[in-house]
Structure I
Amino acid sequence: MRIRIRKQNKDGLVRLETSGEVKEVLVNEDFLHPSDESISLCFRGQNSSGIVDLTPKEVETLWENVRSRIHLIKGIKQFYESKK
């Protein structure tokens, strides 16, 4: 996984880049506040680590975009297909 970030600070525009491996995917459920649910991608690299939090709507949008283009990626194994 490779992450590239562009951030504005008082000195101007800063670009950060890191890479790592996804170690864990967490589904954060909140039964009292269902709108606060999130999916966390936890990654760790040689000199960096972090968590990317996504809302369920962002994950669905990402999946729809990737699903339509998955045939373009060579060497990918598809473990299952949801029957919706």
Structure II
Amino acid sequence: MIVSSVGDDAEAIQISTHNAENAPHLYVSVRNYCGNEPYPFVGDLSTKHILSHPYSSGSDEMLGISTLLYYTDYTYDCVWLTKDTS
């Protein structure tokens, strides 16, 4: 079980092939209460890359990730999309 990643709380976890290699990668959303990144993020644990996305709201919960790399946030109750191009 993953409870934290790079010192911050892990909110969601997903395996997806929605990446450049079309291979199963492990993704985790990280809340960012500890300040390792300036915003919450989705990370590809298989390649150790943070995925770029349009969302930036300081500390927040990213509650879920779909297999197509859509995710939801707690503050705005919106659905956002990120892409894994690494």
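Since every read-out is calculated from the coordinates, none of them should be taken as a lab result. None of the values given here were measured: they were computed from a predicted structure. Cβ atoms are built from the backbone, for glycine too; each structure is taken alone.
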helix-only ellipticity at 222 nm (-39500 (n - 2.57) for each DSSP H run of 4 or more, over all residues; to 500) gets -4500 when computed on, of labels I, II, structure I
Taking relative contact order in percent (Cα under 8 Å, 6 or more apart) as the criterion, which structure among I, II has the greatest value?
II
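Which structure, out of I, II, was FRET efficiency 1/(1 + (r/R0)^6) of positions 11 and 27 (r between Cβ atoms, R0 = 25 Å, to 0.05) calculated from, if the result is 1.00?
Details: I: 0.10; II: 1.00.
Answer by label: II.
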Kindly point out which one of I, II the value 26, 21, 14 was derived from, the read-out being semi-axes √(5λ) of the Cα gyration tensor in Å.
I
